[in-house]
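Right after this note come the structures.
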Structure I
Amino acid sequence: MNKIKNLLRKLPTSPGIYQFLDSAGEILYIGKAKNLKNRVKSYFQKIPKTPKIERLLEKTEDLKWLETNSEVEALTLEANLVKEFQPKFNALLRDDKHFLYFKITNEDFPRILTVRKIEKDGAKYFGPKTDSKAVRAAVKLIQKLFKIRICNLGILAKNGGAEVAKKTVKYPCIYSHINLCAAPCLGKVSRENYAKEVSETVDFLAGDTSKIIQKLREKMQQAASEKKFELASQLRDKILAIENSFARQLASAPDLASRDVVGVKLTPQISGGLTSKAYFALLSIRNGKLIDAKNFVMKSGESEFPEILASFLTQYFSISSDFPAEILLPEKIENVEILEKWLNEKTSKKMESSSSVSDTLRGSASAGRRWVKILFPQRGDKSGLLRLAEKNAAAFAVQAKAKFENATERTIGAAAELARNLGIKKELKRIEAYDISHFAGDATAGSMVVFERGEPKNSDYRHFKVRSLARGKVDDCKSLAEILARRMEYLIPQNSEIRIRKATGKQLLEIEEFSKIKKKRNTECFVALAEKKIVGGFDLISHDKKHVEFIPLFSRERNLEEIFLKSALQKTSGKLYFSGNPTLAEKFSFREARKIPDFLKSKKNIWVREKKSEMDSSFSAKPNLVILDGGKGQLATVSKNVKFPKGVEVVGLAKREEEIFKIVDGKFEQILLPANSQALFLVQRIRDEAHRFANSLREKLQDPVSLAKKGKIGR
């Protein structure tokens, strides 16, 4: 606490952001302040505090701050840092990688794309959107209505026509044949006419359909008067499609306003009276019409309601591409003027770049209404919109809860049911499943898939190339035993009869005689013993305190080099170097040495690992249950040849009857899961995923190009 007191004395009176950190240096909370000294000191005053602040101060061991030139800069910095570090005590919007944007590219013949990130590339962006299905449907509708291309051809305007400068796909594509693209690649449309369609697309995405419909009606009437009835009917269908796409609008205002309405539903914790999650419904109204309704979830970070609202605004509009003239909130928040100024600056930048801003807002701004206003209506039409937003937020919370409960039943509940059926008393936190795939004995590959708490953990999936089988030979049992032994080596030595010892004088003479290498003063020699006989050895040469070289000398048993290297890592600190097998280097998290020490200049394939480096996180994790794709034969072979850590249950899953086999007291025990049970569905999902993942490597190994690069695939 003395450290905090000393830091409090040094706080400046300028604007900025402050960070509370725990004993491990992790950021607990990030806040902003007009006056850093006054704001941070207020946390430590002897006055009643909220439960959140009390818990925050209990964990705080350090304090950091950054000064800024203004409160608006502090607000921007706070939003960026909260997004980057995701502190526990801040209210956090769901990761923006889940959001989508429409993108109209900045090209001679622009494309429409869906992306997850806004870039400074001169393109127009619309979003964020939270409903991926609706986004895909909108792109299809835009293709149908405006014939905007989606391919990645590089098409340049040239001499009044078009030239394909970047040929990435074959063209013309199917979209031109089925009349969903104007086909500028074939010169079927001029740049000017294509630009008109793009302009209408921008209006459509901004919610301004009145201009589009008016133009289409004029064209339809002209076509009818000229007796071009086919064109008139096409234009009529286009008008109907646009009107139908906006038929779901729930509200309309006569003032043609541009506003966002925020509704919130808080879910209480079991105790403490605080909130665990906040469910948001954001209604986007443009030109007086409700054009979009989005839902968001925030972790409250034990924050109170006004702080949650303010955090939502800063985090949402940090990633938004569209800014309204008004924002309606259900409750007052602090620092409204600063938030409005920050929003106005972001709006101005969007308008200056002329990308990502709807024409609605440009029209409002040009009329002298540049300021984004935050309002808290209590009565009238605007309060009615707030009630509608809050109603949508409450409905979203109910749906999210139902979805969570259903997902929990299919995942955590299914894992618990499976554990009961298998007689496993502990929770099935981690399940690993293994399968073998081959093509008539060629390109034999193995897979390891991982489910944690009943859900797939894709980042922990691993591939294996089977090494022990001769080409053309089929033996799934032996293949499974091989990959399981290689995997379990990370958790328990498979050659436990091998012991590594520092060489005695007599052993050293024997090794020198065998290897014909005279030991130097800076060399430590180690031997591998099996039944008191030397079966291998390696050297550790200390060139200085920070650089140690590993040199395997000889081995009379299989896989001894892996045991040697694992032992060497345990016996050294600093950097360990060795020259050799890339697969072995990858297994033990070595990296290719960028700066090669002088003592290794004459060698090739130099790998290095520092003591602080960690091994593969997936292989270092211990499973509760291992599922083998196969019946008694596979289970018997693996159980006989592979050593498993204590507490790991191993079962085989036979495909024909979905039977599960495990070995109890040396005998097979058959288990049939109840039909239509969640446990059975979980096992089937795991088995199918292992099969799919094994096939994916086998297909690569069959590919001649992949075979040439096979060192880069799997382990």
Structure II
Amino acid sequence: MVSSERSIKENIGRALANENLRGALGRFGDTYVESRERAYAGKDFEALREQIAAIKRGAAEKMEELARRFQQAAQERGAHVFRARDAREARDYIKNLALEKGVRKIVKSKSMASEEIHLNEFLHKHGLEAVETDLGEWILQLSGQKPSHMVMPAIHMLRGEVAEVFSRETGRQLSPEIPQLVGVAREQLRRKFLAAGMGISGANIAVAETGTLVIVTNEGNGRLTTTLPPVHVAVVGLEKLVENFAHVQPILEALPRSATAQKITSYVTMITGPTPVAYPDGTVRDKDLHIVLVDNGRTVMQADPVFKEALQCIRCASCLNVCPVFQLVGGHVYGYIYTGGIGTILTAFFNEFKNAAGIQNLCLGCERCKRFCPAKIDIPKLIRELRRRVAEQQGRPAVQRFMLEKVLPNRSLFHRLIKTARLAQKPFQKGPVVRHLPLFLAGLTEGRSLPAIADKPLRERLGAWDGEDAKANPSQNRVGFFAGCLTDFVYPQLGEAACKVLRRMSSEVVFPAQQTCCGVPAMYMGSRETASELARQNIEAFERAGVDHVVTACPTCAHALKHQYLELLGEDPSWRERTRQFAGRVQHFTAFVADRSSDGSGLKLKQGGPSVTYHDSCHMKGCLGLVEEPRRLLGAAGLQLKEMEGSDRCCGFGGSYSMKFPELSRHMLEKKLGAIEAAGADMVALDCPGCLLQISGGLDSRGACCRSAEDLTAEALPYRSGTRLKFLLSG
């Protein structure tokens, strides 16, 4: 069933209303990152992920060859190998095998591949009883649910809910005490193991060199499934293949650390061919081992020059563990077996492309998953490409098409429409903010106010400067300031402040009037064509200005100019070198100042006394890698830093995301505001105009007194007595 926008929003509403779900996911998400860091202590994560990416990339390139080699090696050692082109062939093979062997009872250990082909339902329709023996999977099977997480399938359920499920199954009232629940599961499942004629498992790795299956588990059920029943069937996706045994070790290093923040799991089982089994009648016979290698869209993915990167996935689910959206709503909102960002991509190929059309919109674009992926998959890039293809196949709404095709590429029209919006806001404006909007726009101001569009944009303000600062400090370099839409039209005072700092640092600052939107909104809407046109316009504008550096106060813009323009234009021979040179000149304002004032001595910062807490914006930390620089500048200004919990947790802005999914955005904002207030600082500092819009609007809605940094200069950081929470552009 294709997930419509309406059904997705209904699922979101149900998930947000489930406090147990949000509590369980939130607690895990809060502790995961720190636990993971401890697990990786002493390891070079970047080197490890490079190694895994190379191994998996190489395996994907020759997937068919490795499949043939695996089949030959496994069969030489006595296993039966069946190549299933799709889910139907895989199901039929297992069903026919069970009927041929007279099997009626089947036990299964955790296997996402078997979930993918909907094996349990199929076997049940043919009179076969298949019982999940992984504790989480068994709980879900008894409760009639699907997994919400690839590694921890029942993470969304509390022990009280589990007690209710087990009570129904056993016919006696059970307490929610974990030892008792585990004891009941052991008692019930042992009977299933002893009665089963077939055991079905998955595999985490399949070694082509030896025909070996590698299975990683934390429960003994995996080994019982593969050893007790006389027939063992392993359902394995082609992407699990690696070339040789040496390639197993790096994956085993990363899989438990990234999945559950463990250095190693309880069980690592390697099966190479059938093993001898002693039966009750005293005979010893080899176990009947069958391996089903499943394609089901994998070769189509492998042939795709963009999406074949997704075959590097080792199914650790770290991308889910750090995803701010997943932490709010869990996996069921995605509607299919694989969830989260990587799950959206897998759904497009392993189910149908149209199945991913709606759920791809759930991606916020924070790019946090990319930073944590041990296989170095650029999930955000793949989501952007998925959006492009969805728009290409299904078309765009008329308003979106008009914005992308007519407005954004036409700078003068774009600016005229902004001026029109500035006039239209007047009836709803109160001072510098808009707190209420009418009709269908009302949701945009729930839980936050919005800043009013400035009466005079930055481009006009800078044109009025007389340049006295530049004359007083002869230029040593020529800096082009890239504003970005929010700084230009909503927060021009931030751009003025940043340019004044740059001038005080002996830079000649120029503002190319031909610059326009950075293109991120177009990229997030799947319009590569519009984003590429905006990239070309901006590169040309700064080339004509003859600048040595391109500085922006927006980390999202900096990420686009520095990294995403290369993605857009890097394959165009006429633009490749120009784009590379332009990207090499780009820096965020904070990094530019910090690099030239390593100890703060490059600026005469007024030594303030108040305490400050700092919010790491998603693109500032995750994409630009700027963590210490803003903190160093805050310290140089004499401010006492009080770190907030989850300083890099997304505030929920995400540009148009906060309009498309305001309820998700609002919940993320509330968590961020709670962390800010719990830090107990006098001020909160940040480096992103989008985060400023979101956080200041949330604080204003709460009644907290807050202002933006209108007076940040080389001499003074803003501090107004009597305001409980204030904002500044760090640097």
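Only the coordinates and a few stated rules stand behind these numbers; no lab work does. Note that the structure is a prediction, hence the values are computed from the model and not measured. Cβ atoms are built from the backbone, for glycine too; each structure is taken alone.
Here is how the numbers come out for the structure above:
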quantity: Structures I, II, by FRET efficiency 1/(1 + (r/R0)^6) of positions 298 and 610 (r between Cβ atoms, R0 = 41 Å, to 0.05): label with the highest value; calculated: I
quantity: Which of I, II leads on FRET efficiency 1/(1 + (r/R0)^6) of positions 386 and 450 (r between Cβ atoms, R0 = 30 Å, to 0.05), largest value; calculated: II
quantity: Mean projected area of the Cα convex hull in nm² derived as 44.4 - corresponding label from I, II; calculated: I
quantity: Structure (I, II) behind the derived value 5.7 of distance in nm of label points 7 Å out along Cα→Cβ at positions 234 and 266; calculated: I
quantity: FRET efficiency 1/(1 + (r/R0)^6) of positions 306 and 522 (r between Cβ atoms, R0 = 35 Å, to 0.05) from the coordinates reads 0.00; which among I, II; calculated: I
